Structure P
Amino acid sequence: MAGWRKEQPCCQEHELYLRLLVAGKKFAFTNFVGAVYRRFETGTLSTKDMPLVRRERLKIEARLEAHLEATGALTPERQWAINQARFELARSAWPENRAEARSIAATIRKDRSGFRPTGLSAPPGYQFFYHAFGFEIAERVAKIKRSIMSVKS
């Protein structure tokens, strides 16, 4: 397991973290800050082809979920985090490709408590419509709200 996978088209850090986790490596907090970020004239690998980024992230998240499930480590909190990541990918796809967004949203696993998105990508009003009517209606309402807000400014 040596470093970056050269054939990984994007999301190299996610894929590397997953391989480290699967290999049983441990992570620890450190005060040291360091990063490798590659920029190209045409943008970064993670901004050039967003549908590719979303597909690769979903593959990595599915592998993570399968690993956690197989090892008995898929806690409700971890399942929620995986679902939240999928939700955010679905939201990012919606303006470009609604079919892709619907497909991504369909990968969110519902547990007994039901998934409820949170954070900046799901303000309280959005959360209400998502929980009451589902992803697509919440997105349609969000679009209407954005158009009203853009007229006001």
Structure Q
Amino acid sequence: MAVSKDYAGRTFPATEPYEVSRVKIAEFADAIGDPNPVYRDRDAATAAGYPDVIAPPTFPIVVTMAASGQAIADPGLGINYALVVHGEQRFSYARPLRAGDVVTAQSTIETIKTLGRNVVMTTRTEVRTVAGEQVCTAYSTLVERGTAGEAE
């Protein structure tokens, strides 16, 4: 089954709220090997001008994966995840995520295009507090390898 280009522009429902905790931030910072004290110590974070511990810049992947996963798992999209490689990931921030934030993530498939025998799909995932405050936007590019032209 070919990837359905009709999905370009489709927005999926927001995820359930996720509460960002100091523990999860510290665990993530440990996992990526970043010793910055603003990720672990509230006093260091407040001394740096933040109201609480902040998350490393790539932490939103924790919440955005669930949102973009809705799109990828939609059977109508027709993507073969076994053939997918992650082409790019970037984040654009309004402000850092911080301990105590309760956020949701909502993904939109921005583009689906063919490049050679590959299908390239870009997504945009908005991360907002449950009160509606924009925190960041995650952009992702996925490449389904070698299937372009099949059943098109």
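Things to note:
- Structure responsible for -18500, with helix-only ellipticity at 222 nm (-39500 (n - 2.57) for each DSSP H run of 4 or more, over all residues; to 500) calculated and labels P, Q on offer: P
- Comparing mean count of other Cβ atoms within 10 Å over residues 20-27 across structures P, Q, the highest figure comes from Q.
- Origin of the derived value 14 (relative contact order in percent (Cα under 8 Å, 6 or more apart); candidates P, Q): P
- Comparison of P, Q by Kirkwood radius over Cα pairs in Å, for residues 76-115 alone - largest value held by: Q
- When distance in nm of label points 7 Å out along Cα→Cβ at positions 68 and 124 is computed across structures P, Q, the figure 1.5 traces back to Q.
- Distance in nm of label points 7 Å out along Cα→Cβ at positions 4 and 132 - structure with the largest value, from P, Q: P
- Computed 49 for percent of Cα pairs over 21 Å apart - originating structure among P, Q: Q
Taken together, the values in this text are just the output of simple stated rules run on the coordinates, not laboratory data. Note that the structure is predicted; figures quoted are calculated from it, not measured. Cβ atoms are built from the backbone, for glycine too; each structure is taken alone.
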